[in-house]
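Peer 1: Structures incoming, each one as structure tokens.
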Structure I
Amino acid sequence: MGVLGALLLLIRRQVTHDLFRTSVSVGAVACGVIITVAVNGVMAGFETKFVMRTIETSPQIMVYDDPAGGGSLADDWSNQLGIVTVTRAPAPDQPPRIEKPAELLTALHAMPEVRAAAPAMVGSAIFQFGGREARADLSGIVPEQHQRVVDLEKDLVSGTLTDLYASGDGVILGQGLADTLGAKRGDFVTVRLSAGERHALRVVGVIHTGVTLTDLRSAYTLLSVAQRIMGRGREVNRVAVRLHDFDDALEVAERIEALTGKRAISWQEFNTHVISLLNTNRMLTDIVSVGVLIVAGFGILNVLMMTVLDKLNSIALLKAVGYSALEVSLAWLGLGLVVGLLGVAVGCSLGYYVVELLGTIPIPRLAVVDTETLLVNNLPKHYVLAGGVAAGVSMLAALLPALKAGRLDPVEILRGHS
């Protein structure tokens, strides 16, 4: 215990003896931690905002009327769910459709991973108001069923879903689409397919999700209205699905394809290009973060090497009075650890306020997510990772000076100064 106490005293004296060098080392580590926390906070902010808004504003799985790539069909379905559905390829003049949607909905609700499912008729349409026009996806929905899949009510900035029933031929426009057309609640817009008759729909609401593409391309009306506009009778060509755990979307989509013979696309597949970009950015963020901390480690290495050279006499005296090479090395390793921990403490403390400050910086409107300020997410794991890596780098940086101090020969040092 006496040796340990002496080593701790030596470390404390080294830390406080030359405050300038100590401050430089602590500052290097702190800067590395601050930069690492800030970069990860910004990256996580955009990723969390995009992923969560995508999950909240769109179905987690969409079942299409197209056949799945593999075979079909009824044997597995009948064995597992007690339902037999026979499908056939549509006639050349018959557009694809989902056969027996009521049975499909029953089958989906029987799956333990599925929270809700709702039918829809979706088609691309041209919207006109005054002299302006825009193309968007017209979705015919059953409001009370679709609300259980996607919470549209909370994103409505005007009107309600029940207004679709009250007006008969009502439509809810995305905020971006409404702004493009210059239409507002109460106006009548003209809707038509690429080739077809025009239909007048009354704008009964405007929805703002914050996902730019969704707000530009979305319009909702009653399922019966969409079926009439598209001339599809009582058919549906989409089934929207919401899960209890959105992380299971890929696996559940594969199971739905196997059971139904219809193409099922998860939210990850639908946004694969953005997710790939996020993964690439995350990898680059990790590389930059580690690089910054390594540079900070070289700063500590340089300072500790200079300290060893300046303390040759002290090292010689320690060895002369009985301290072993291991004990001297541990003293310099401890010095590196203390410097690293001080840097981590300062860096994490300042890093929190830096991230919060970054979250107030105004930025141009993003192409993917609608935001007025830089997106940040101050997650505890960023501080744990940055602090752990910084402390480890500090220890590694102290290793070479510690070994050098432990290998010094006190006789040669004292003889050189005699």
Structure II
Amino acid sequence: MSSFSLNGPAKLSGQIPVLGSKNAALPLLAATLLTGEEVTLHNIPPIRDTTAMQEILTRMGALISTPSEDTLTVKASTISADNLPEETVRALRGSILLLGALLGRTGRAALPLPGGDIIGARPIDVHLDAFEQLGAVVTLREGLVEIDGENMKAGRVVLGELSVTATENTLLAAATLPGTTTIEMAAAEPHVAALAHLLSAMGATVEGAGTHRITITGSKKLSGAEFSNIPDMLEAGFFILLAAALGSELTVTSVPVNDLLSFFKKIDYIGVKYEMEMRDDGYADVTVSPSSLRSFSIKTLPHPGLATDLQAPFGLLATQVEGNSLIHDPMYEARFRYIHELQKMGAKAVICDPHRVIITGPSKLSGKRIPSLDIRAGATLMMAGLLATGNTIIEEAEIIERGYARLPERLRAIGADINVIAS
């Protein structure tokens, strides 16, 4: 596996764009299976996870063309799940969305159980329960889930938790069911709304996306469509916190401000200085300036709360402010593995329990050789490498590339000293 080599401390300047949302791209790609007509998707980030999903779709029979790096056209005239690349499916957590897509298209689904990042237990019980509430019959075998959806009917689904992918899977499965399905306890994340908008463009009628109660009236035959993916709010937050931690003046473009209300509320409290210029497309260019920061506490919550995927960058920021900061992430029990790596670099932190850590700053960080761990932790440790004195090697760079497109190249463009070391 390749590695990233970073030399710090860095002083960044210039502009860096926010690309398309990873977490929206995967359900959008899954939705292309619901019709035999052509679906064109714009602003799809060229990352490992979207490439893996395209490989799976191609093996299922879809024809995919790429007019440009971030635009692709999918035509799934006929599909079959008989020849799935099992290793790819198991490695990609987002492949779970194929269950809903296959049920919506063929009435049946069979899939190896997916894996993904090791950030804690993420069972698929909520997904399977949702399908069963619509009349599906679920069978679990060793490492395999099989679903018979021939008798599925539109109805009321109460999700067991505010699960993003379970909400998306239910939308996919219900998109072709005649009648109206109501999803209670639905996740309200922007990527759920993006999927809802695509399904509406394909012929379903979706109301309430962005709230915890969504209704979808299905259409037995869905049509092709053209759709632009939303900017990645997690990438936007990452770059803003990177500039704040490094004391750099940096402009982050295409920021989906309305998806980051809790985030901006928190950085306002911390003292991050920034100017925001709203654009005609509803997004903003945000310029961060060197700031005098204060310690803070955060708690991650389902949207519109602070996203768990931004917790680690806040943890890195906490190493650079005066005093004690409390990070509370109740969602996953393995999210704080990156803290051990920051401690090796010189950070002062106490992990209170699997969901809380107290970080005391400011700390001078020194470069080390460290693993990526998971997508968000890996990117955060890259932030640490840019902040630290000396050389930092981030191993297993492919993990980071699952969620961030051309990150070394984009960071070099704003002044970072970073190189890719091929394995």
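What follows is calculated from the coordinates using simple rules that are stated; it is not laboratory data. In this text the structure is predicted, and so the values were computed from the model without any measurement. Cβ atoms are built from the backbone, for glycine too; each structure is taken alone.
Peer 1: If helix-only ellipticity at 222 nm (-39500 (n - 2.57) for each DSSP H run of 4 or more, over all residues; to 500) comes out at -18500 when worked out from the coordinates, which of I, II was used? Mind showing how you got there, number by number?
Peer 2: Details: I: -18500; II: -9500.
The structure behind it is I.
Peer 1: Of the structures labelled I, II, which one yields 0.40 when FRET efficiency 1/(1 + (r/R0)^6) of positions 252 and 356 (r between Cβ atoms, R0 = 35 Å, to 0.05) is computed from its coordinates? Mind dumping the intermediate values first?
Peer 2: Numbers: I: 0.40; II: 0.75.
So the calculation was done on I.
Peer 1: Work out which structure the value 21 belongs to, where relative contact order in percent (Cα under 8 Å, 6 or more apart) was derived from one of I, II. Spell out each step's value before the answer.
Peer 2: On the way: I: 27; II: 21.
Comparing all candidates, it corresponds to II.
Peer 1: When Cα extents along the principal axes in Å is calculated, the result is 106, 54, 33; to which of the structures I, II does this value belong? Please report the intermediate quantities before stating the final value.
Peer 2: Working: I: 106, 54, 33; II: 61, 47, 42.
Computed on structure I.
Peer 1: From I, II, which structure was distance in nm of label points 7 Å out along Cα→Cβ at positions 156 and 316 = 4.6 calculated on? All intermediate terms of the calculation are to be shown ahead of the outcome.
Peer 2: Numbers: I: 8.7; II: 4.6.
Source structure: II.
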